[in-house]
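Scrolling down, you'll hit the structures one after another.
Since every read-out is calculated from the coordinates, none of them should be taken as a lab result. Note that the coordinates shown come from a computational prediction; the quantities given were computed from them, not determined experimentally. Cβ atoms are built from the backbone, for glycine too; each structure is taken alone.
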Structure 1
Amino acid sequence: MFFAIPFKTHAQCKNFAKKICRLELSPYIHDGNYNAAILTEGEDAELFKTFYAGQQYRIAVCGSETLTKIEFMVMDVDRKVLYSNAKNNFATTWDFKVENTQQLIILVKVPVTSPKDEELKSGCVAIMFGLKTD
């Protein structure tokens, strides 16, 4: 999903991720990847990422001002939910450590918050990853 968007839109969204979302990773070190896409209310996207044993990570998910809430879940490959920010007041970050190297799925959803008679809102949604160094 993240790679199936027009280049111009992707470039604007990537700049949003660099300028705004990256700040939420501090004091963790950004992994160098900018994962961002334009999403509309009611849409979701998944990202697969490998996390390495013994490392401490921060996931930061943020969206344009037009999107008031963004839900994200972290699941294992069997789709068992390990974390959901919906159960944590829609927190924008999650810090965690993995015991074993594994691939996890990060699912982002943009809930519909617009009234039924209004147009659905769209905006940039970015998923950023940071690594804690001691």
Structure 2
Amino acid sequence: MRVVLDTNIVISALLFKAALSPIHKQWKTGSIVPVANKAMLLEYAKVLSYKKFSLTEEEIAALFDEEIFPYFSVVPTSSKKIPHPPKDESDSPFLQAAVDGGVRYLISGDIHLLELSGKYPFAIVTPADFLKKG
């Protein structure tokens, strides 16, 4: 099953494991295939480099090499317009990847994305709701 994972989901799954370890396990075992585009990958790298995480460039590179690149499907960004733009423009790459990647779910804790649920051919859900769907 193809999904888009918002930055907060990826960072939490990689660095804080506990609550989101089931999602991390699903992408590592192939039961979900996270879809990303270049803008999303840049966002992941930017957030991982925040001082509060105290990660070195080598540690960030290792996370990408070991936890992201082997499991994520990277899709090119198309010229398709997203039909319902988010209030926060920084959320657009996630919606674009979901449209371009033909996903079933966009998983996020971001209220601006969650309020668009029902307006796309994929579900926009919280991690808890996604995990309940089993």
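If we compute distance in nm of label points 7 Å out along Cα→Cβ at positions 27 and 75 for structures 1, 2, which one ends up with the highest value? Before the final figure, lay out each step's value.
Numbers: 1: 3.5; 2: 1.5.
Structure 1 comes out on top.
If distance in nm of label points 7 Å out along Cα→Cβ at positions 91 and 115 is computed to be 3.5, which of 1, 2 is the source? Please list the in-between numbers first.
Working: 1: 3.5; 2: 0.7.
Here the read-out was taken from 1.
Mean count of other Cβ atoms within 10 Å over residues 59-66 was computed and gave 13.9; which structure, 1, 2, did it come from? Could you put the intermediate results ahead of the total?
Working: 1: 19.0; 2: 13.9.
The structure behind it is 2.
Work out which structure the value -11500 belongs to, where helix-only ellipticity at 222 nm (-39500 (n - 2.57) for each DSSP H run of 4 or more, over all residues; to 500) was derived from one of 1, 2. Mind showing how you got there, number by number?
Numbers: 1: -3000; 2: -11500.
Value -11500 for helix-only ellipticity at 222 nm (-39500 (n - 2.57) for each DSSP H run of 4 or more, over all residues; to 500) corresponds to 2 out of 1, 2.
In terms of distance in nm of label points 7 Å out along Cα→Cβ at positions 83 and 107, which of structures 1, 2 is highest? Each step should come with its number before you reach the end.
Working: 1: 1.7; 2: 2.5.
Checked 1, 2; max of distance in nm of label points 7 Å out along Cα→Cβ at positions 83 and 107 sits with 2.
For relative contact order in percent (Cα under 8 Å, 6 or more apart), which of 1, 2 scores largest? Intermediate results must be reported in sequence, preceding the final value.
Numbers: 1: 40; 2: 31.
Largest one: structure 1.
When Kirkwood radius over Cα pairs in Å, for residues 43-122 alone is computed for each of 1, 2, which one produces 13.8? Show your work: numbers first, answer last.
Numbers: 1: 13.8; 2: 14.4.
Derived from 1, not from the others.
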